Structure 1
Amino acid sequence: MVGEAKPLAALTALTWNRQLAFALLVFERMLPSMVAFSKDTGRDPSCYLLARDAAWAALQNGQDNVTYRQLNEACLKNAPDTEEFSHKLTSHALNATLTMSDILEFIVDRGSDHIARISTLATDSVALYLSGLEPSLVYSPERGQRMAAHPLMRHELRRQEEDIAFLCGLAEHFDKDTISALRARARSQPPLLPVTER
C-alpha cells in the first residue's frame with residue numbers, strides 16, 4: 001500500500017504520551033474532512049469533538065473517570081455508512097471515525113498497533129483522494145508510484161516524520177506548556193486533504 005515507508009518502528013517506540021500526541025495531531029488533520037462531510041449531510045459531529053476533547057484531556061491528565069469505551073461506542077454508532085452516502089468525503093469521514101476509535105482504544109489498552117493503524121488511515125485517505133483525481137478501476141504499479149510521489153502524499157509522510165521528531169524533542173513529562181505547544185502545532189497545520197465546503 002502507498003505510504004508503507006512511514007517510520008512505524010520509530011513511532012511505536014515512542015512513550016505512551018508521545019504516541020497519543022502523534023495520534024491527536026493526525027486526527028486534527030483529518031477532522032476538517034469529517035466536519036465538511038457532516039455539514040453537507042446534516043450529520044452531527046459532536047461525538048467526535050467530545051472524544052477529541054477527552055483525548056486531549058487524557059494527554060494532559062492521564063486516564064481519569066472518562067468512559068472512553070462509551071465515547072468510542074458513540075463515535076462508531078455515528079460512523080458514516082459508505083453504502084448509505086454517496087458524498088465524496090464519506091470514506092474520509094469514516095477514516096476519521098476509525099482514527100478517533102483507535103485513539104480511544106489506545107488510551108484504554110496502550111496498544112501501539114492502534115497508533116500504527118492511525119498513521120496508515122491517514123495515508124490511505126490521501127491515496128483514496130488521489131485515486132479520485134485519476135479515476136480507473138485498475139490499480140497498477142505505475143499508478144501506485146505516481147500516488148507515492150504525489151506532493152500531497154509526500155507532504156503527509158513528511159509531516160508524520162516531523163511530528164515524530166518534534167515529539168522526541170519534548171520533555172518526558174507533558175506539562176501545561178507542552179500541551180499548549182502541541183495544541184498550537186495542531187491548530188497551525190493544514191488539513192490532510194484540500195477540503196472545500198459546498
Structure 2
Amino acid sequence: MILEMRSYDLLPGKVADYERAFAQGLEHRQQFSQLGAFWHTEFGPLNRVIHVWPYENAGERDRLRATATKPGVWPPGGTDLILSQEAKIIDPAPFSPALPRGPFGLYEIRTYTVQAGKMGEVIKAWAGLIEGRVKYSPLIFAGATGVGSLNQWIHVWAYKDFAERAQVRRDVSAAGVWPPACSQYYTKQENMLVVGASFSPLH
C-alpha cells in the first residue's frame with residue numbers, strides 16, 4: 001500500500017468554503033477509491049488542508065485518478081481559494097497499522113527530515129519501541145516519502161484532545177518507552193495539530 005498526502009494552503013479564512021466545495025464532489029470521487037482522511041490545521045501552518053488517499057500502488061493511483069476525473073465534479077471546486085499545493089507519496093513502515101476510521105478528536109502530524117541514507121536506521125529504531133508507544137495513544141500511520149519531498153519520515157498520532165496529548169507525551173517520557181534513540185539522524189523536525197472535517201473518515 002502507498003499513501004498520497006496532499007496539502008493545500010488556502011486564502012486566509014477560506015478553509016470552511018474549500019471544505020464545502022470538496023464535499024460536494026466527494027460522493028462521485030469515492031466511487032473509485034475511498035478517502036483516508038481530510039484535516040485542517042489548528043496549530044502549525046494555518047489555513048492548510050491535508051487529505052490522504054490510500055492506494056495499492058502507484059499504478060492504481062494513476063489509473064483511479066484519471067478515471068475519477070469528471071468535468072465540473074472532480075477535481076472539486078474551490079481552486080480559486082488555493083495558494084499552493086504539495087503532494088507526497090508515503091511508503092508505510094512495516095509496523096504502520098492499516099489506516100483506521102472513526103472519531104479520535106485531535107491528530108498530530110509530525111514530519112522529520114532524515115539524513116540521506118539513514119531512513120533504514122530510523123525505521124529500525126522505531127520498530128523496537130513502537131509496541132510500547134501505541135499503548136498510550138494510537139498511531140494512525142508512519143512512513144517514509146518515496147515521491148515528493150524526499151527523506152521525510154511522517155507519522156500521525158491520535159489523541160482525544162490537547163490535554164491528553166500533553167499527558168501522553170509526559171507519560172511516555174517518564175516511562176522511558178519513547179522517543180527512539182535515533183535523533184542524530186534527523187536534520188529537521190516539524191509538527192502540525194489538525195482536526196478532521198465533518199466528512200473525514202478520521203475526525
helix-only ellipticity at 222 nm (-39500 (n - 2.57) for each DSSP H run of 4 or more, over all residues; to 500), calculated, reads -8000; among 1, 2 the input was structure 2
Distance in nm of label points 7 Å out along Cα→Cβ at positions 41 and 73, calculated, reads 2.3; among 1, 2 the input was structure 1
Relative contact order in percent (Cα under 8 Å, 6 or more apart): greatest across 1, 2 for structure 1
Candidates 1, 2; distance in nm of label points 7 Å out along Cα→Cβ at positions 81 and 145 computed = 2.5; producing structure is 2
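Each reported figure results from applying straightforward, stated rules to the coordinates on display, with no laboratory input. None of these values were measured; they are calculated from a predicted model. Cβ atoms are built from the backbone, for glycine too; each structure is taken alone.
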